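Take a look at the structures listed below.
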Structure I
Amino acid sequence: MVTVDSYAQDPQYPRIVAAVDAILKRGKVVAPIDVLIGMGLLTREHLEAWRCGQVPYLERVVNCNLTRLSKLLRILRFHAHDLNLKPSITAYMRWGRGPKRRLRFSKTGDAKLEEVYSMHFVWPGRSPFHGPASEEERA
């Protein structure tokens, strides 16, 4: 199990960090779905199909097993906390014509799991995000 003390040693950690860094270079909000796209685990086509209501739940089109996905989301939360990003729940509503309904991330629809998927991490500063200085930058 990934803990706050061990998450940085996980083999997925460098890929998560790279995806988060790329997202923060473009804006101030890190969303789990953007990290999944950045890691190559979710295609934009599958994301759009889900957003339009053509896929019943997002987990169905994510290209990894649920254990790995759960671990990835946990590592993302720890990393976002270390970057001082603030959590913010975001409602995902169906795009397109017809009634707007809340989209599901998981097959089970468990409220806590849905909240984890919909948790965005926001840089609260007015200026663009500047991450912690590396050892080389401090020297």
Structure II
Amino acid sequence: MLLEDIGKESASVYTSWYLNDVDYYGGFEQDELDELFEAMQSIYKAWCLGFAPLCVGGDMESVAVQEFSRTLFNIRPDIALNVAQTIFQSDVRSLLPHVSAPCHIVQSTKDLTVPVVVSEYLHRHLGGDSIVEVMPSEGHLP
């Protein structure tokens, strides 16, 4: 796929970057991500149990949280760490103007991994039409 073809038909972006920058609030400082990666590497099962409720929204009694936890447990820890590092360290802000497909940005009001301001940033910087819908829900995967 050529750069000019990115986002012409469909695109799925959760955030443009997770790290805070001079003129950008992504929600995390590098030391916070380093701690997250260290926890994944050293205490993976405990990390899963703590991360699942934050990501889904709710407590461990929730069926959705239990299912997401089970999914995390089934991933090899080294692969999960590699995927997390790739996701949390990727900066796609420069690609946003190339996304010309209409976008419906759905954001949870209480997302601990992606702040609401990121949705507004996406809306302002995407190359095509977009709308932002902030849902009164909790979690990154409500």
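Laboratory data are not the source of any read-out in this text; all were calculated from the coordinates shown. Remember, predicted model here, so these are calculated numbers, not experimental data. Cβ atoms are built from the backbone, for glycine too; each structure is taken alone.
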Review point. Looking at structures I, II, which one was distance in nm of label points 7 Å out along Cα→Cβ at positions 59 and 115 calculated from, given that it came out as 1.7?
Key: I
Review point. If you work out distance in nm of label points 7 Å out along Cα→Cβ at positions 35 and 75 for I, II, which one comes out largest?
Key: II
